[in-house]
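Colleague: Multiple structures are listed underneath, in structure tokens.
Quick note: the coordinates plus some simple rules give every number you see, no bench work behind them. Just so we're clear, the structure is a prediction, and the values are computed from it rather than from any experiment. Cβ atoms are built from the backbone, for glycine too; each structure is taken alone.
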Structure 1
Amino acid sequence: MTRDEFFKDILPRNEALVDKIKRGDLACGCLRNLSDEEIRSIYCYTTEDRDFSYVAINNELQSSNGASMGSRLHFQIEKIDSGLEKLRPYTEDCYRGEDEDGRLDSLIKKGKQATEYDVVYIAVNFFMSTSMDKKSDFLEKKINYIIQNLVDEQSKARNISHASHFPDEKETLYKRNATFFVSDIEETADGKFEVYLVEVLE
């Protein structure tokens with residue numbers, strides 16, 4: 001299957017939706033440099049679509065240790081990569097909620113087992129969804145992550161809220177292969193955990 005065949009026949013087509021997203025972005029202009037294929041790829045990533053959503057893509061990336069070549073979703077992943085590359089870095093704090101044994105929680109547990117030092121580093125080989133909004137419903141989980149971004153143009157975080165199926169979630173997406181260290185873990189009064197992460201810049 002070629003790239004053209006994938007975007008013509010496989011990934012859901014919706015020209016009206018892409019036009020609506022572009023019109024909604026006029027004031028911000030965040031997406032003006034993105035192609036229709038990049039916008040469609042990011043949009044489908046944010047949906048609950050069984051075949052093209054964040055679940056399908058990140059499952060494939062984790063099972064292949066971050067390699068996209070050979071994946072049935074290779075062309076979509078490629079366009080998400082190139083689309084994120086065109087967006088400006090988001091340099092404020094981001095937030096993410098997970099249940100126990102979620103993607104980040106599993107990485108942190110493995111990191112603790114692999115080091116004899118106090119500082120735990122984690123390398124995220126998938127796209128990591130977060131929110132700009134500390135009060136987002138996205139955070140109603142057992143473990144809440146606070147990613148403390150340094151004000152630096154090298155950050156891998158990108159604001160994709162204008163291209164999201166759920167714009168009210170104010171989603172920020174980290175490019176693949178972002179690295180973080182765990183700076184603190186606190187237990188809240190209601191028995192939840194707040195995990196503070198700091199992005200390691202290249």
Structure 2
Amino acid sequence: DRKYNIPPLSPLLIKELDVSEGTGLTLKMKDVKVFGLLGASVEKLNIDFDKQRIDGQLRFPVLSIVGECDAAGRILVLPITAHGNINITLVNTTLPADLDYSVRPIGSTKHAVVTDIRATARPTHVHIRFTKLRNDDTLLETSLNEFLNSNSQELFDLMAPSITKSLAKVLGGVFNGIAAVVPFDEVFPETLP
């Protein structure tokens with residue numbers, strides 16, 4: 001909803017996603033679309049006003065991360081150089097997250113601003129698929145996808161910190177967008193009517 005500075009979430013568009021932190025694999029994704037965010041349910045939510053911290057947990061039945069990618073390096077033990085499309089689908093994912101915020105004046109009202117956010121994606125199953133690889137080598141594509149999916153959880157564990165960090169940054173931006181429009185006291189009044 002533009003009124004609350006919320007970007008479109010179905011799908012969420014991320015210009016670039018770099019999944020390269022210390023994994024032995026450089027995977028750069030662009031024009032990324034994240035599907036499934038609107039299917040989230042809140043499983044836990046705790047707010048500590050004294051510490052200015054929110055702890056929670058979301059559950060997503062299906063999250064799909066789709067985009068163009070360039071990959072180079074090793075995926076587990078397999079050397080790879082690829083250019084094409086990638087689809088990472090996470091099934092039954094819990095996302096425990098906590099964020100720190102501060103309350104700051106904006107004009108004549110006080111608003112919450114995220115100062116730090118931490119999250120971890122925990123899917124019960126992961127599907128990974130590369131398509132349209134360089135040279136349209138369908139045998140390589142089939143073999144690579146079979147290998148990836150037989151080792152998908154291990155591969156996701158390597159990629160998870162970068163993916164989760166990017167998603168957390170986007171979620172923090174959504175929170176800040178809403179908080180910039182809606183004063184803190186309207187969401188959390190000190191006294192109830």
Structure 3
Amino acid sequence: CGKCGKDLSSTKPALKAMGKLFHPSCFCCKSCHRPMQGMQFYVKEGSPECKRCYVTSLASCSQCGEKITDRILKAMGKCFHVRCFLCSTCCCTLDGLPFIAGEDNKPYCVQDYHQRFSPQCETCKEPIVPAPGSEETVKLVALGKNYHIKCYQCEDCARPFSSEVDKYQGHPVDGRILCTKCHTKRTKICLNTNNC
């Protein structure tokens with residue numbers, strides 16, 4: 001017998017399952033010990049298990065709450081059906097794709113994560129995201145405001161600070177960032193009118 005190891009009788013029936021022969025009373029569920037002759041069973045750790053016990057022992061999907069009877073996808077310390085592990089914004093399947101857990105502890109495809117959680121540029125109001133092919137976000141911060149490098153410019157004349165004259169040198173005036181020329185002009189106006 002494949003369970004008890006005792007000899008089988010040639011005059012009594014035997015069951016064949018899992019490539020072995022069993023006494024009918026020995027072929028039972030490993031968990032609830034219910035006899036399983038003629039019943040559907042699953043093999044768990046080399047022993048038969050009835051459907052009810054097998055399903056009870058399965059992990060539940062963190063998204064839908066149902067038992068996972070096929071492939072389990074483990075991510076973010078949780079179990080999911082492959083069909084349930086989706087981007088929280090665009091609902092694309094994340095199986096086999098890079099993803100990022102957002103500040104809300106939900107999964108996002110990389111593109112949607114950056115659109116939702118990246119800082120916004122003060123000039124163009126678009127999110128500051130990594131350049132294509134890069135994983136690193138490059139931003140400039142001045143007076144507590146975020147800027148794309150290409151958008152960092154004088155708030156009066158819109159001249160980019162990437163030009164050789166100022167080379168990222170903004171001059172703060174009343175919470176605004178100005179180029180040297182506009183800063184000088186404002187300073188002269190301020191000094192001439194005593195409106196400083």
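Colleague: If distance in nm of label points 7 Å out along Cα→Cβ at positions 110 and 142 computes to 3.0, which of 1, 2, 3 did it come from?
Modeller: Considering all the candidates, the number was obtained from 3.
Colleague: Taking 18.3 as the value of Kirkwood radius over Cα pairs in Å derived from one of the structures shown (1, 2, 3), identify that structure.
Modeller: Answer for the origin of the read-out: 2.
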